[in-house]
Structure I
Amino acid sequence: MDVADRIRRGVKWLALGKAATQVILWGCTIVTMRLLAPADYGLVALAAVFMSFVALFQELGLRVRLVQLEKLEHDYVRAVYGLSILVNLTLALCLVAAAPLIAAFFGEERLALIVTLLAVQFLFSSIAVIPDAMIRRSLDFRALTLVEMLQSTSGALLTLALAWMGYGVWSLVCGTLLAALVKSLGLIWISPFRALPRLTFKGMRSTLVFGGYVTGQRISWWFYTGFSTMILGRLFDAATVGIYTVAHTIAFMPLEKLGSIMATASFAGLSRVAGDMPVFQAYLLKGVRLLSVAGFPVFFGIAAIVAELTPLVLGEKWLPIVPVAQLLCLVMPLRMLNGPLTESLNAIGKPAAAWNNVLIVAVFVIAGVAAGVAWGPVGVAWGWVASFPVAFLISTARVARHCGLAYREFLRPMLPAAGLAGAMLTGLHFGRPYLPLPFPSWEGLAATVLLGILFYGPATLLLDREGSRQVRALLKR
């Protein structure tokens with residue numbers, strides 16, 4: 001089986017796994033949101049700002065390098081394993097030491113214990129970095145999907161059970177820890193890699209340089225994606241942060257699923273064909289078109305229904321999230337596309353160029369969010385809408401140049417899906433008040449979703465024939 005067939009099979013497995021897991025996660029998440037208060041989510045979001053920053057150093061880009069290299073030696077992999085364990089142990093201890101300072105920074109005493117407990121994740125993750133890389137390198141996405149399904153389901157179910165019993169914010173903490181443990185044990189169980197770690201830096205210079213650039217990318221990415229939560233937490237209370245966090249969760253959830261599918265499959269697959277540039281270019285453009293056909297209607301569809309969905313599913317207390325989620329959904333398709341495009345530069349061995357792209361996006365987004373934060377979560381969302389599209393156009397032009405493609409070749413696969421999804425959103429937004437159904441109501445929500453599908457599906461078949469052809473080809477194989 002060639003690389004193309006393995007990628008297609010991998011995408012299918014990842015998509016089916018994400019879809020099956022999503023049904024369970026959405027059910028658990030919706031019930032959990034009704035049980036917990038915005039302040040509970042706000043506290044975990046504040047802790048996550050620092051946890052996610054420390055996580056950037058979790059593997060120092062070592063897993064990416066292991067996947068990207070054409071050949072690996074056994075002793076080299078053992079050395080990477082030893083370095084990974086050392087780094088993660090150090091990070092966990094640093095977090096425990098910094099926990100009281102983090103709590104004092106935000107003025108929330110409970111954050112000290114929350115951060116201390118969540119630091120245990122790094123001990124779990126340290127033993128799974130190499131098994132994870134080996135699975136991705138072999139393009140065994142079936143095994144990876146099964147582990148991730150078990151991870152997500154176990155964490156969500158424990159969170160729901162503890163929230164039901166009244167444990168509040170601690171239900172979120174415990175669910176996160178269980179998910180991390182299950183993932184690490186699952187990866188170790190199914191990975192072909194069996195060896196003890198070896199602590200040495202001999203022959204690691206090129207790996208550390210490559211990993212340094214990847215880590216730089218992740219630090220820049222963390223700073224601009226977490227900046228919104230951090231500045232809101234500094235200027236507003238935990239409940240306000242919770243409003244933004246839940247709105248972002250609703251808008252981001254499809255990105256987390258769709259984007260992770262393509263990022264997982266595309267980087268590993270593109271790394272395997274990086275030596276054949278015409279094949280690499282063809283795979284990259286196909287990925288952009290498939291993501292566009294799937295992503296634009298999903299995110300714009302959420303923007304169209306979130307006003308009716310929120311009171312029905314989450315309750316009246318969550319109505320302030322509606323305008324925030326609607327605005328964020330408008331830029332999520334571009335965020336979804338930006339990830340694989342950046343990873344394509346890593347796949348061809350240009351991590352410095354990829355880092356420069358992330359820095360460009362970071363500058364624009366931080367400026368936009370800083371300009372809008374005075375108006376709270378809605379102002380922050382407007383900051384994203386104003387800044388990210390401009391940054392995306394600049395970074396995409398740079399990716400095209402490094403990959404030997406004309407800029408219009410990158411834009412051409414995106415535009416039909418974006419235009420059709422935009423027309424769908426406009427029609428649903430202005431047409432919903434004319435439906436002879438109460439608002440909000442389940443029948444009105446169902447009718448809106450059905451109308452969106454009936455418009456976008458046939459319109460894509462007629463007006464984006466290449467996109468629909470590639471989707472059919474993917475489903476047939």
Structure II
Amino acid sequence: MSLRIYNTLSRALEPFTPIEPGHVRMYVCGMTVYDLCHLGHARAMVAFDVVQRWLKSNGYRVTYVRNVTDIDDKIIKRALENGETIRSLTDRMVDALHQDADALGIERPTHEPRATDYVPQMLQLIGTLEQKGLAYRAGNGDVNYAVRKFPGYGKLSGKSLDELRAGERVAVLDGKEDPLDFVLWKSAKPAEPAEAKWDSAYGLGRPGWHIECSAMSCEMLGESFDIHGGGADLQFPHHENEIAQSEGATGKPLANVWMHNGFVRVDNEKMSKSLGNFFTIREILAKYDPETVRFFIIRAHYRSPLNYSDAHLDDARASLKRLYTALAEAQDIIRHQVGSNVKAADFKTLPARSSWVVRFKEAMDEDFGTPEAISVLFGVASSINSHCTALKTTYSKYEDLEGSQWLSWCALREEVRILLTLGKVLGLLQRKPIDWLQGRAEAKSRIKGSTQNRLSTKRIQKMIEQRAAAKQARNFAEADRVRNELLAQGIVLKDSSTGTTWEVAQ
């Protein structure tokens with residue numbers, strides 16, 4: 001089965017074939033960096049991180065461009081409010097973006113162009129549109145795009161010009177010839193700082209929002225490329241306007257495939273600052289570990305709505321714990337036998353006829369079907385648990401195993417490798433299981449009790465040793481007291497033939 005992607009432009013699943021064999025060029029609209037990134041940004045970044053990971057896993061070379069909008073009305077306003085330069089603000093926010101993305105296991109794009117570095121290309125594109133009669137100079141100094149002069153306007157959103165016109169205000173006092181027209185170049189305002197002004201044939205000013213992506217995508221990927229992505233909120237007007245600009249200038253399709261990730265809802269309500277249910281990535285990471293958040297996002301299909309709630313994050317952590325628990329027990333058995341852990345491999349090296357690999361590939365090839373792909377991970381984990389149960393009854397070295405136990409040993413090692421590798425494709429399960437299960441034990445979000453009473457990892461280990469000594473002395477009451485004291489602090493002990501480990505209680 002070959003990869004199929006849902007194309008917003010055609011409203012259908014389509015077989016994917018890159019323009020250049022073996023090379024995928026993808027552009028995704030990035031953030032406007034005036035504030036910290038929120039959950040909606042995380043959803044988009046994770047969604048397209050999974051896309052580029054799967055493309056690479058299938059042997060494609062991927063050129064992934066995700067832009068940064070670093071000049072905008074909100075940026076100017078925030079910088080003035082803060083009493084700092086625009087560059088200082090945007091540099092800080094880009095650094096924060098990278099920190100958040102890195103925490104969530106999001107790989108850096110191939111290129112991350114900043115809008116302010118491509119103003120000459122934007123002015124050249126505006127000039128081309130003006131020459132073709134698709135742009136005009138307004139009386140207020142702005143340059144606008146004449147929407148009705150582009151025949152294909154509305155093809156991405158499925159809206160007709162009449163439908164769009166009905167939604168516009170009657171009074172238009174911004175120099176537009178038609179309410180549907182949008183700004184390509186904004187004339188400078190006296191109160192705006194000098195760093196927000198560029199000289200041009202139209203006078204001092206700055207680019208409009210939509211022209212940025214048309215100029216940067218063309219400069220970095222060419223006039224036509226394979227995939228253009230972004231959030232569903234960008235489908236109209238931003239992406240519709242990009243098509244009008246780029247295709248109006250070149251006469252060529254901007255992108256062959258248009259992908260849009262779904263909206264984020266909070267407790268079944270739209271996420272917004274006005275409703276008081278707006279969460280930054282950092283606020284969420286103060287309560288939940290990054291991999292739990294990534295798992296929560298990935299287990300929903302990228303096009304479906306994502307409903308955020310503490311209950312859903314708690315469930316995501318419990319589900320992820322099942323996977324890590326299976327790996328922890330399996331790696332413990334393997335390490336006891338051969339002295340080392342099994343590691344993730346390259347996806348292409350996995351056995352192509354493995355039912356797990358086949359099912360995973362089928363899921364991901366059907367429009368990046370992560371819910372079905374994650375169900376495969378749980379299937380592998382369940383099989384691993386069965387092999388662990390079969391092997392727990394023996395203390396023989398693997399060379400001495402026979403019959404069904406030998407088969408379980410062979411299958412265990414292979415399925416751990418498969419689970420780690422499939423997880424790697426999704427950006428999951430790459431930590432040492434014991435590290436993840438013990439979690440952020442010293443962080444305030446992980447262990448019950450006051451800050452003064454929280455336990456360090458060193459203290460937990462010392463108490464485990466005290467309990468072991470009590471059991472050795474047959475002082476079972478003292479051993480139970482230590483176990484219960486740890487449990488009261490949110491630490492669960494797990495005894496096995498190889499010793500005692502611990503993890504954070506749910």
Structure III
Amino acid sequence: MESRKAHCFWNNTVQEYVDSSATPGWSSRFPVGNPIQTHRKLMFKTDDSCWLTSGEQSEVLAQLIDFNCGLIKWDNNRKLPLKAGGTTDVYINVREARNCPKACRFLAEVYANPLRRLRVDRFAEIPDSVSCFAGMLAEEIDRPFITLRDAPKEARVAKATMIGEIRKGERVCLIDDVITTGISKLGPFRTLLGLPVTHLPIVVFVDRQQGWKKGFAETGIASEVWPAMTLHDVRKFLVTSGLIRRCDPAAEEKNPIIVALDGKDWEDVLAVIDPLRTTGCILKVNDLLWARGFDRLLPDLSVYGRVMADIKGHDIPNTLENISKRLLLNPPWAVTVHGSGGEKMIKSVVDVLKGTPTKVLVVTVPTSIDLVTSKEIYHRVPLDQVKTLAAIGDRAGAHGFVCSPQEVGELRALYPNKTFVTPGVRSPGVEVGDQARVDTPANAIQNGATHLVMGRQILGAKDPVVEVNRALREELKLA
């Protein structure tokens with residue numbers, strides 16, 4: 001299908017956000033070519049949204065790949081070099097569109113979407129990433145543009161940082177291809193701030209989610225960034241389309257490490273799980289599941305590894321049954337429930353998830369509970385309580401148990417075919433923190449653990465990937 005026809009629906013309407021005493025939100029839609037007249041102050045809030053829907057993102061990415069001119073590159077081994085240093089698995093290079101006129105025209109049509117919705121009077125481009133289609137974009141939306149340089153170009157008579165003219169009071173937005181730390185936007189944006197215009201959000205094709213918010217805050221830039229998509233969206237499309245693999249299946253199969261992603265926001269988590277993807281670690285989440293929702297977080301995390309939904313369910317059977325049904329759309333590798341919830345409760349989860357790849361793991365006695373606390377709560381030592389709860393879980397048909405490294409040996413002898421996840425695992429010399437019943441990775445595996453939860457040790461490492469590979473190689477002899 002020819003791209004202009006395929007995407008003409010983007011060009012039929014614009015939207016306006018009106019800052020008035022009325023209920024906030026998109027006030028209405030207006031046909032292009034028939035702009036409304038208003039004297040109210042106009043504002044635009046992105047609310048961390050993207051200007052393409054998920055379906056449109058997939059359509060655009062598929063078209064850009066079909067142009068076959070290097071606009072999107074990917075590598076399973078994460079060896080694509082980045083300009084700022086380091087490597088990545090996905091690289092967006094919109095400037096390569098200059099080698100394909102059809103790609104330039106297509107990108108102009110795509111970028112017309114947010115600019116129409118922002119109701120720009122003029123846009124500003126940063127050379128050279130979007131320069132190849134800036135003229136076509138100006139023609140597409142029938143609006144002029146300026147070029148803002150980070151510094152005056154050498155050997156020019158006019159050493160200006162701006163090419164073109166501006167009119168007082170115009171609504172102007174800055175456009176670029178990607179944003180990472182935001183450093184490359186500082187010069188052009190400050191030039192724009194010095195002009196007598198209304199400053200709109202910076203429009204980019206891809207937000208690489210690599211710290212621009214922090215960079216903007218530190219440099220005093222109060223601007224929103226409105227992307228068509230995030231790098232995660234691109235990676236998710238490539239993985240779900242089968243163009244790149246999540247990880248070497250053999251690496252996933254042999255890696256017993258579960259990385260606990262506790263107490264972190266999504267973008268902080270992304271910074272860790274992106275490079276960890278190739279190691280094959282399992283990703284354990286709890287609080288973030290409730291913050292972002294099952295239907296949203298589970299498929300997103302599954303782009304980077306197998307997922308352990310550590311909900312530690314403990315309620316009446318009907319409630320756990322309903323929660324378990326929420327997992328059916330995107331079944332995780334495992335889900336946890338408390339053994340103290342009873343056989344009927346555990347079985348309600350097992351029954352719902354029957355036929356899916358999800359393991360139901362019974363939490364026995366948390367590893368933060370020491371001997372004194374165990375006697376206070378259970379009136380017995382931890383091992384006795386662990387055995388009692390494991391027996392309940394076994395009768396309910398659970399696939400495995402969560403217990404400390406100190407009890408895993410005896411449980412493995414009782415239930416040799418179960419999965420055993422052991423938190424409280426620390427390498428020699430590492431702080432134990434709030435954990436009471438701990439052991440080393442090597443000892444835990446030797447005693448019968450099939451999987452090891454190692455959160456803070458990995459997340460706190462200078463390079464989490466290096467730390468994972470070190471533990472696999474030096475302590476577990478698996479690399």
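Have a look at I, II, III and say which one yields -14500 for helix-only ellipticity at 222 nm (-39500 (n - 2.57) for each DSSP H run of 4 or more, over all residues; to 500), as calculated.
Numbers: I: -28500; II: -14500; III: -10000.
Structure II accounts for this read-out.
To which of I, II, III does the computed value 15 (relative contact order in percent (Cα under 8 Å, 6 or more apart)) belong?
Details: I: 19; II: 15; III: 9.
Computing relative contact order in percent (Cα under 8 Å, 6 or more apart) on every structure in I, II, III gives 15 only for II.
Each value in this text was obtained by applying a stated rule to the coordinates, not by laboratory testing. These numbers come from a predicted model, not from an experiment.
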